[in-house]
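Just so it is clear, none of the values below were taken in a lab; they were calculated from the coordinates. These figures come from a predicted structure and were not determined experimentally. Cβ atoms are built from the backbone, for glycine too; each structure is taken alone.
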Structure I
Amino acid sequence: MDIRTLPLGILETNCYILNNGTGVLIIDPSGEADVIKHEVDGIGLPVEAILLTHAHYDHIGALEETARTYAVDTWIGAEETDWLSDPGKNGSGKYADMGIEPVSADIEVKILEEGPMEAGSFKFDVFHTPGHSPGSMSFRFTDFVVSGDVLFSGGIGRTDLYMSSHVDLVNSIREKLYVMDADTDVYPGHGPATTVGEEKAANPFVRG
């Protein structure tokens, strides 16, 4: 599996482009739709789906344009479907003084459910990992997991946001992510990749 990390948008939120040799999966089209399109078109394989770890504005900044460009299913947790078109809930409405324009994506979506999933030629497991947001989802492939803003290298997601919960976040990390094999690579919503083992041993916020 080829994994390309594109830090995009004002917060340099990681958009992931997965290529399994048959098709492409886009996770969190965070911003700069033209950059995403250039990367995907350079691969030369069909886009098979778009996955969202959650619906905060910095993870969906290029969602509407990307979804319309490729006309594929977009998948999201049930708790946050209405956040896509609501700047008050996705957070973009609060930061006009930072030059952030309200983000709204008017598209049809499909609902993620916890458990095994297939999207085109991709097979993976979906984990509901609430805390940073109520509908946060993590996606585990054979030897890596895309964790969104749940777990970072040396950090964890914020829990001072709309409908966030520190208790839920810690439980998600310990009960869903830290039970994975220690050598599982973790691809977070911001910053560099890490491993489950590294975070269990050294993450200052949630130790294993």
Structure II
Amino acid sequence: MPERILEQLFDSPIKVKLLKLFLRNPNKQYLMVDIVRKTQGGRRAVIKQVKGLASIGLLLAKRVKINKKKEIIGGLYFSVNPNFDFYSELQSLVLKSSPTSKEKMLRRLMKIGRIRLALIGGVFLNTANSRVDLFLVGDDISRKKLMTFLADMEAEVGKEIEYAAMETKEFDYRFHMFDRFVRDILEKPHEKLLNKLKFV
């Protein structure tokens, strides 16, 4: 039985994304359509892998009926099973693992605009007390490219990314005015991926 469980857990990149999604968000339930969107996998592949994880007991499926006020979408919801035999070990493994390559992140960030400062924290450093996961300072930042980048990163790390972005002029002003938000970002745990600003 343990061998079968291990085979089911680590046999595909989609499954790794699923593990990150569910183990980083243990209190959330997802419809299949949301799981496909969040992992950015092919629908058939995701359904197959979700069924595999449910078959070994890691995921629970619960059918929910739409309520009269239509506040809840009816359908089959999936969530992680906290009573799964290796739940604690798997969650620890996922939380300790590096969410994504920093070099890869930086290469992609350089394509969304003229980035002068890029800081990571939170989910990227596995710290809970950062103000944001990603902070960008730069000019001519393409919102469309930034949103695509964030969606890709969220699929890879399995969690919604808290971010902030501002133009160089605004950051310069807020930094020298001792803006609380900017100071919080710089004082809390973070790592600089890129710094072209002499005063930071």
Structure III
Amino acid sequence: MTIQANALDAHRRLAAVIEDLTDEQVAQPSVLPGWTRGHVLAHLANVTVALAGQAEQEGTKVEPYTGGRPARDAAIEAAAGRTAGEHRAAIADAVARLTKAWDDVRDWDTPVFYRDGTLVGTAYGVWREVEIHTRDLDLGPVTWSPEFCDHAVDFLSARVPDGVRLTLRAPDRTWTVGEGEDVTLTGSRTDLVAWLAGREPDGPITGDRPELKPWP
């Protein structure tokens, strides 16, 4: 599949995960410190709209969030208390807007404000946001595809500390990033990538985990 198809497929799976979500579950904590599931869902709707906007404004560099990070954070707080049905509707509306915006893209290599990259980078961004935050909802086991894990390791390789040659070894995948002292971690591909993304793995990881750099 294309990156765009992967991102939209991730949204379809998110919709299935939250299909029967209750208002009580929305108000419960996610795995992210200080965020309820409502905060995660609000962020997913908002970031989808924000990255749709990068495509809608093709050819003009505009901030994804008008007002920058403070406006982003305020919007999440304002929407976190929605009912489950309202969250589902907001995400569905955001996906419809994203799909329309992507259908109208003329050149995916067009520069954008988001990460000082191109429109194709926004598709990768949607893919990452939805895959990772679906897991953050803590609504059941999540297994990431080999293709997503390959991308996530590439994107998150900047977190590997200086002077470390990190090998992540899963039964069906092995990644090596960085240069320096050899460190090998072994586990499932989803657990290894979750750890690299700053999340607590569901299953065991063997090896001494180094302290990671900030999110890139």
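Of the structures labelled I, II, III, which one yields 18.2 when Kirkwood radius over Cα pairs in Å is computed from its coordinates?
Comparing all candidates, it corresponds to III.
As an exercise: distance in nm of label points 7 Å out along Cα→Cβ at positions 31 and 183, calculated from one structure in I, II, III, equals 2.0. Which structure is it?
III
Of the structures I, II, III, report the one carrying the highest value of relative contact order in percent (Cα under 8 Å, 6 or more apart).
Details: I: 15; II: 22; III: 19.
Of structures I, II, III, the maximum of relative contact order in percent (Cα under 8 Å, 6 or more apart) occurs in II.
Kindly point out which one of I, II, III the value -16000 was derived from, the read-out being helix-only ellipticity at 222 nm (-39500 (n - 2.57) for each DSSP H run of 4 or more, over all residues; to 500).
Computing helix-only ellipticity at 222 nm (-39500 (n - 2.57) for each DSSP H run of 4 or more, over all residues; to 500) on every structure in I, II, III gives -16000 only for III.
When log10 I(q)/I(0) by the Debye sum over Cα atoms at q = 0.11, 0.15, 0.21 Å⁻¹, for residues 15-118 alone is calculated, the result is -0.32, -0.59, -1.07; to which of the structures I, II, III does this value belong?
I
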